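Following this line, the structures themselves.
Each reported figure results from applying straightforward, stated rules to the coordinates on display, with no laboratory input. This structure is a prediction, so every number in the text was calculated from the model and none was measured. Cβ atoms are built from the backbone, for glycine too; each structure is taken alone.
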Structure 1
């Protein structure tokens, strides 16, 4: 994180006197540029996080209706890319961690000397580490994840459409595997996969995590020779040697997944190949958008028995 970069932080503490003090200390710190938003409870924190993009969360352990660990648990499910710091007088032995055993949270005791400076330094460090995740995350990640819910394939009954287009891809391209995947917060789910029996893939192992950040497409002619993917053992175990993917993008420009070609040997793709792949991806998104609109209309039209009441 550069010294002139301003980050956003949410500070959660029920102590009405402590909140402005910590806010002032952080915003005045020479270690980082930060805008601090404060609140006093888990529910208020969740409301803020659902409406505002935040780079880091700092929370007291003892909150009115829950604990800071319970907030961390929610955060890891809904905003897994946001680092969290437990800033509290409660000692480690008294903190109940069973509710969020798999959650990672930094701990900083408030009673150490010059704790405000230590907190500013820790905020700077965890945000810097966030940029070094095993997979890239776009600035519109929250909006992208919300868009996925609107295009839920099972709800739209579009499985047959995805299967049909995958079959057409398989017959059109001479590759080992073709698939359509949706990239959720933690994994890629394969809606259809021709040539292999793949169901899902951890997001850090999925090349499509990188495809989401491309405006048009991503081609990796030799996966094991690309520094981004050379050390991912899962890709080698699945015999993924080359990759070509096009983002599945909503009308608002949010990528929810990718349509991809996989081969078991290094290979290149012609401009015509990529143009055809774009056409297939556009066709699928048009189908999903149409089904989404029809589904929305059906939900707003009253049933016959409702209209007569």
Structure 2
């Protein structure tokens, strides 16, 4: 019989894991909420940010957490350029074309990483990687706690940015009603560039935070982006708060199913939930019907 302490530890591990998933999913939901593009290359941007942090640590000795300060502007610019060069020219084209272009970008980045760095697993072991401490009767790993707290901070920063700044309100206006935003003189092309840059910068932050926990290899992004899609659909497409809550829910599901069923089937559990959501409530737990036409919340 499982005691309450064990249940509590599993739940805590699941929440910390869910914070990591939420962090990855936030950028994806911002891009969809504003531009209405499903970015299949999101996982590969995560992979590249992990590699960037890895090489900064190996070559220059820069701590993964400090490398965030370097990676954020680089990945914002990378997202800006990706939107400008590949997405912007086909925005008025068929939705399938937008999907194909992001899949193509994903494959190009993945195979480029395989060519440059082979399929080897690489990891870093900073001094704090194995640190754990007790909170009451529960054990908490420092890197997972940092990733969880960082996801909360990023959600709060983005919320304040979108609610309190002129640019943030312009982004929300474009997300909610493109035609009205145009009539108000908002430059939608500029907003799209900024939104894709912000979404890419968010996943850029996730890479260094994941590196002390997970190894990096060319296909690591595929695993995480699949989970991110489940999280975004669960929370409601384009709903940033929903993405955070959805990440926590998926983390809990994975932790409990891995313990009570088997770790080999934990992915199956949340993908079954994903399919059921698409069938029964495609708008997600915090979304609204037609969210793909309403935009970001």
Structure 3
């Protein structure tokens, strides 16, 4: 090559950029008990690791994937190729897209590693970015709108209910004072305000909880989860399984109660958690809790 010639540019694919380390991957696939020629729904596609694992074990299964994030859909298509159905929608709308009986549902809740690491998405407390936190850019409500328009009382309730934060009222008051001076528009500015409102030893934990509360509110996560679980259980075939990995107590409580109230056979008396080795290599795994259930066949009542 001539010293004056420019080097060829290397095309970087979406799948190269969309990195996500799955939590409890082996355990979740084991509990799904994948059947040949079965139909499975990955309700939280993310980086596509669970779907990829299922396809590697049982190439003939049909897999339907949901994700609100269009970037995740594009990356998965590059990574996984043909033979998978992709639906860019909230998993709360499962029944709008699926009517056939399903062998298994998988939910890996929360935010993907890619979303956290992409500063412009506004999820991270480490990187400065716009106060966004939308899983999908088609959504209208953002964290910025909540922070700058909700009343002191509404912010206090949001932080307490969704973040379980003891300093909710103090933080909400500080936010309402600071936004009168100047609009709060970035994650770093919000983090600064939170840290200035609380004791030094609570800074990281509290900031994480407030960001979590905002993310849940922006994406209507808890209500969507409740709806999706009930619909998924209804769509399960007798003998079909549902596996859910949650990352905080509010999600886990919904999963636990919904499984119990729906009459599922509970396969995990206690939630399955990551091993020390996995938690050490992937800190996000420390908070992961896996619950699994199986839909039992209907029993015929004598004389019916």
Given that Cα extents along the principal axes in Å, derived from a single structure, equals 73, 71, 39, which label among 1, 2, 3 identifies that structure? 3
For mean count of other Cβ atoms within 10 Å over residues 213-220, which of the structures 1, 2, 3 scores highest? 3
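Among the shown structures 1, 2, 3, from which was the value 12 of relative contact order in percent (Cα under 8 Å, 6 or more apart) calculated?
1
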